[in-house]
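Enquirer: Below you'll find a set of structures to go through.
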Structure 1
Amino acid sequence: FSPAVGTYDNWVIRYGYTPVKGAKTPEDELSALAKIASESSNPLHAYGTDEDAYLPGATDPFTNTWDLSSDPLTWAEQRAGIINSLYNGLEDRAVADGQEWSHLTNAFSSLMGQHYRSMAVTARFIGGKATSRAHKGEPNAALPFTPLKPAEQRRALDILSRNCFAEKPYMMPQNFYNKLGANNMSHWGTSIARSGRRDFPYHQAVASVQNLVLNRLMNDFTLEKVVDNELGHTNPFTLVELFGRLNQDIFAEVGVNGFGKGVRAGAGSASTATRNVPSFRRGLQRTWLNHLVRVSMNQQMGPMADARSVARMALVDLHDHLDKALQNPASLDGYTKAHLMDSRELVAKALNAGYEAELMQKR
């Protein structure tokens, strides 16, 4: 939060406490108060509430808690870069000789939390709409809702691709994870273990961040708003592009290349040749598959029917690429081979179950 009194503070104080000369009743003050209130369209007087900031119905990515930026996307991108740079030398800064290693764990956990926050802010731009409480006729008043430009949503996906879905942001120096010591002080309801483990569950921590971001992107409200935001644009950001881009970035190791207009290379799709899937990426791919399957089973009508169709198209495309990748299993390590076989089986079962569920509903 800002430690200083700002323009908004002065404005609302003027509204609440300015004496109105000659006014004898509340009604006598209305004209003067309306003049002050008409300044609500001033960008420095922007106002948002918890309803604008929190899920599931929140729509405005420019309304965030602890927000001190008028450009959240640039803030998030720069924040991610700062966090990545802070990992280097973190051990020396966080733990002095003679201190417990748990200080490093606390510092690292804090950076992981900040990493998630920057990715969560970015994810809100997909399907987002800027909101305004300005009244009709006020100077420079915006409409109650202004859909974000397609370019802004594509930029948000670019940032997520590089900083959330790629492997590089989560790769630490050798032996770093073994230095994340536990705090052996248990008091006042605190626990000395994380998720039942004494060591730091790093894969679980990364998977949690990625799953929370995908939860936001694949939320029913988000998918519906993407469809709504397409109206009025000659080159809209569509569900086809969203699913195609995520499929491409997350399953780049098997050569998935997207199927939508404007789909571009992202987290690691420079090659169409099958390559081994690292552990962090295997976890991400399983999470993405679960979201695809869930959406493909959604039997709602309206925009979610489109989402269901596109999710199935993504599953079919993915099944084809998994089939091709497994034609030469000898080139793959054991983890990758098992993972791709399991993924292919899940996709096949999901497609079959989805069509059966739809037929049952129509009977």
Structure 2
Amino acid sequence: MRQPIPPGERLAVTLRFLATGEKFSSLQYQFRISVPSLSVIIPEVCQAIFQVLKDDYFKCPSTPEEWLPIAQLFHDRWQLPHCIGAADGKHVRILHPRNSGSEFYNYKGFFSVVLLAVVDADYKFIFADVGCQGRISDGGVLRNSLFWKALVNDSLGLPQPRLLPESADKSFDGSYTQNPLPFYLAGDDAFPLENNIMKPYSQRNLSDEKRIFNHRLSRARRISENVFGILTSRFGVFSTVICTKPESAVNIVLCAIALHNFLRSRVPERYIPTGALDMENSNGVVNEGSWRHDVATIPFANVPNSRKGRQPRKAEEMRDQLCNYLNGPGQVPWQWNVLI
């Protein structure tokens, strides 16, 4: 009778798979575990790791007291007030599921599940929704997510709208009138403009002030690009096609995200060494992080842009107010370099 595979060996082969993305046909010879067994063991261990880590290292805030420190860190590091996270959506490559037709076939021409994530200013995930079929495009991905439903139902526990901080630039002597501004996510064109989601202005006929706003918003959103870059450079499974059932791929993705947060919290210097991330100098010039050279190709595909439609008037007014603030009392000295 064959002896059961020890827990330590199950963990070892799972971590090897996450780190390298090696095919099961290769792992079976290294660990002497059959491919059918690996296809069961690895998703099970990933699910177990996620369950152990999620409460301590991957817990979405649910009260104003938990959201406010996140917003404060965005303001301190990126001079973007009231921002509670950078939102991003990516397609994760999977094997064509049997009998699924084109359900998981995306606009880029491969099969995928969609990962919708929100990251904080410390390069950690605070929310992830995985599993939406790749064929679902633009705003449909967001609107099918648990996070969106909680956002529109006002059940995320966000702080109440409040006035933006007073000017940190003592040389600013212009006039500025403001109303309380909601807390919001920084998104790109894949997301709709909403009261709690800020996105850039359309690129056509931009005023100087709107160009500066777009740049200031993109600085905060660069965090999500770096987080996905680090995730890919540390977890080779994202550089391959995940050859499992979609539900198993969901467990694998969530496990890698939880491990990312765990390592970022417990061994930050070893996990993300100096120079790995994009960095800005005092003039706002970006020096690219080493992860961009560690990742030969970018395996994630972006979620396509949201279809243009009528944007909520109130959300447009809020974006204009934030734009005026970033060009007034919330300006930083180097931002005018964007116009050069």
Structure 3
Amino acid sequence: MPTPIRYSKDIEQLQDDEAAVIAETIELMRATMEKAFDQHRHAASGTHAKSHGVATGTLTVADDLPPELAQGMFAAPASYEVVLRLASEPGQIDPDTAARARGAALKVLGVPGEKLEPGWPSQDWLFNTWPVIPDGDATTYLTSIRQREKHAGHHLLTDVTTVAKQRTLDALLFERTPNIHPLAHTYYTQSAFRYGDHVAKLRLTPATGEMRALGGREVSRSDPPDVLHRWVREFMAERAARFDLEVQLCVDLNAMPVEDAAVEWSEELSPYRRVGVVELPAQETFSPARRVYADDRLGGRPWNGLVAHRPLGSINRVRKQAYDELGRWRFETNAITPSEPRTLAEIPD
């Protein structure tokens, strides 16, 4: 494999009028969230409003990593408590029969080291079933957000416009990510992150044959609108789940850019390599107390973490301000105090 590139601050390049683009993006996202609030009288997340399950467990960092992978929170063997929330895009409650990108938010508790947000105790990793963000920079992302705001509340219109957009981009992401059991998906960070001395993307992959086999059945139009949380709850009531946490190092900034998250990094140039294992024992994943806690109080943001894992690219610069401002609006609207757990004892059963 080629030598991984070295991280430096100058690999990021600000776009023209980026501040104005970010401001309009946040304004439109808030308008979309306000429309959802008017429907439900509850302020939900602007990107992954609908939960399918919340599980707790451990992340074990591998003890035999080579130097280029032993970086940041993976620099030494360790075991961390984790919370994993499975959810769907966008910021409205759509039926599970609607084709959607699905998300997995992994909160790793008690990670030591210098933080991007002083005093923040966790490292948050946000994953998506699509390996790229089709609108992969701040300017093109704004175009997508304009359409999302226009069609907010109409999931069938969103389906049509989104599929058409993906075809024009020749990504065909819906075909690559069928509507299946959330535990059968592979989940990607999509955008790039600093990885200690290097730059990388990460992903979660199902680590057992039993989990992968769950992908054999797709959601049908006759399934109930909440079928995905039922599937997750049924599986994890009696069985454990396990994901491999893998890293793809950047070896060529031209072929593997950080400023365009729409470009899928070649696995031939740089394959994903395992750095740890997430283990989730059998448990209740959708109790009322756990669901409400994860949906309304538990924060998950890409900028909550180590300096060694700084999010990169304009799409992540959008996310920094959007998560901060829209999260604050959501908590204030719901009159709720956010929670940042330090141990799993704080997570409701």
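Enquirer: -13500 is what came out when helix-only ellipticity at 222 nm (-39500 (n - 2.57) for each DSSP H run of 4 or more, over all residues; to 500) was calculated for one structure; which of 1, 2, 3 is it? Numbers along the way, then the final one.
Expert: On the way: 1: -16500; 2: -13500; 3: -8500.
It must be structure 2, since only it matches.
Enquirer: Of the structures 1, 2, 3, report the one carrying the highest value of Kirkwood radius over Cα pairs in Å. Let's see the in-between values first.
Expert: Numbers: 1: 23.5; 2: 21.4; 3: 20.4.
Largest calculated value belongs to 1.
Enquirer: Further question: From which structure (1, 2, 3) was distance in nm of label points 7 Å out along Cα→Cβ at positions 88 and 224 calculated, if the value obtained is 0.8? Display every interim value, and only then the final one.
Expert: Values: 1: 4.7; 2: 0.8; 3: 1.4.
Attributed to the structure labelled 2.
Throughout, read-outs are computed from the coordinates displayed, never taken from laboratory work. Note that the structure is a prediction, hence the values are computed from the model and not measured. Cβ atoms are built from the backbone, for glycine too; each structure is taken alone.
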